[in-house]
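S.K.: There are structures below to look over.
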Structure I
Amino acid sequence: MTEHRSPAQEQAWAFVEREKRIDRFIRRVSVGAWSVTFVFVLIFAILTGAQVVEFARGYAQGMLPFAVVTASAIPLMMVLGFLSVLIATLSTIAIFLRLRTSSLAEIQLRLAALEEMLSDSDRG
């Protein structure tokens with residue numbers, strides 16, 4: 001038994017499939033961009049860590065005040081803080097946008113199913 005779909009259902013399913021393809025593409029781009037971002041942050045953390053270690057050695061030998069050691073770590077802390085705020089903000093926006101798109105697609109599919117049900121009851 002084959003299922004016959006109405007044109008409205010076909011359009012709704014085509015929309016859903018198109019949205020899924022766009023979502024996959026955006027997800028791949030996002031994963032690539034975040035990977036590059038985290039590699040740069042890791043490199044920055046390593047370079048900053050090496051600098052902090054050198055200043056800590058100077059502090060241990062009594063050549064530098066502790067404020068110099070903490071001041072050398074501040075740029076890394078700022079970058080990590082800004083990155084975490086950026087990720088939290090973008091994640092929240094993405095969640096709201098996806099919920100809205102999913103809800104609209106679900107409403108459209110339900111309306112198409114209701115239209116199909118009503119047209120079947122009129123014929124029968």
Structure II
Amino acid sequence: MIPSSISQAVTTMQLLASVDAAATANATSAAGIDVTDYDGFLIVTQNAGILDGGTLIGTVITSASSNLSSPTTVGTFTTVSTSNDPAAQSLSIELNKCLQYIGYVGTIVTGGALVGCTAIGKKKTV
């Protein structure tokens with residue numbers, strides 16, 4: 001059981017709502033999440049469901065712009081090539097290596113995929 005002090009100290013952010021994505025454009029964050037109020041690390045989790053004969057390559061990106069223009073990759077998940085293998089994966093992202101915004105890009109090579117992505121982090125204390 002997680003102590004309540006820890007669970008109350010973190011917040012969850014949705015980088016990509018779970019979606020049945022037919023192409024990379026459908027599996028990509030529409031806008032960046034502002035991470036300037038967070039401290040230390042974020043734990044970013046990709047949840048992949050059924051793949052329709054293709055592969056999914058998930059990456060966490062950062063940008064100075066909320067529309068995620070000119071992004072830099074700060075983390076890459078293990079490629080998912082069969083349904084639910086691996087279904088859920090998490091990355092630890094150092095915030096000192098990020099710009100103001102982060103997002104998710106789910107590159108779908110062929111077919112489609114069920115995918116979603118969330119991040120949890122601890123806000124700065126003042």
Structure III
Amino acid sequence: MIPAMRNAHATHVDFGFLRGFIPSNPKFMPSNIDMVLERRGVFLFGEWKREDEEISQGQKILLTNLAWHHTVIIITGYVDDKPHIGLIQKMTPIGKLTVVGQGEEDLINFLRGWYVEVERGIL
């Protein structure tokens with residue numbers, strides 16, 4: 001079972017006040033990442049999106065660049081009162097998404113597999 005957030009009432013950070021803080025690149029903005037795991041200096045980043053929610057172009061660039069050196073997954077779903085996990089996709093360094101599973105059990109198995117690969121020095 002996936003544990004609940006430590007603060008179920010935590011709000012999403014709105015970075016709108018920084019819009020345009022780089023005048024020559026006004027679209028340059030911070031991005032948040034929903035999930036990060038670290039084991040032995042190896043990182044897995046996860047981004048959660050609800051059905052029909054798009055990844056912004058800036059966030060896609062960020063995640064694609066992270067995928068060159070780290071594992072990046074996109075999870076369609078949410079964890080409010082209980083987990084609702086749909087498609088799980090792994091991002092490649094060229095921004096392509098490959099389906100690696102669907103549902104809570106597949107997510108847990110993917111994360112366990114990642115952990116085992118880190119422990120064995122494969123990643």
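Values quoted throughout were computed directly from the atomic coordinates according to the rules given, and no laboratory measurement underlies them. The structure displayed is predicted, hence computed values, not measured ones. Cβ atoms are built from the backbone, for glycine too; each structure is taken alone.
S.K.: With distance in nm of label points 7 Å out along Cα→Cβ at positions 59 and 115 as the yardstick, tell me which of I, II, III scores highest. Show your work: numbers first, answer last.
M.R.: Values: I: 6.8; II: 1.1; III: 2.6.
Across I, II, III, distance in nm of label points 7 Å out along Cα→Cβ at positions 59 and 115 peaks for I.
S.K.: Which of I, II, III yields 49, 39, 19 for Cα extents along the principal axes in Å, as computed? List each step's numbers first, then the result.
M.R.: On the way: I: 94, 19, 17; II: 49, 39, 19; III: 46, 34, 27.
Matching structure: II.
S.K.: A value of 1.5 was derived for distance in nm of label points 7 Å out along Cα→Cβ at positions 19 and 99; which structure in I, II, III was it taken from?
M.R.: Computed on structure I.
S.K.: Give the label, chosen from I, II, III, of the structure having the highest value of relative contact order in percent (Cα under 8 Å, 6 or more apart). Kindly include the intermediate steps, with their values, before the conclusion.
M.R.: Details: I: 40; II: 44; III: 16.
Going through I, II, III one by one, relative contact order in percent (Cα under 8 Å, 6 or more apart) peaks for structure II.
S.K.: Hey, helix-only ellipticity at 222 nm (-39500 (n - 2.57) for each DSSP H run of 4 or more, over all residues; to 500) derived from one of I, II, III reads -1000; which structure? All intermediate terms of the calculation are to be shown ahead of the outcome.
M.R.: On the way: I: -34000; II: -1000; III: -6500.
So the calculation was done on II.
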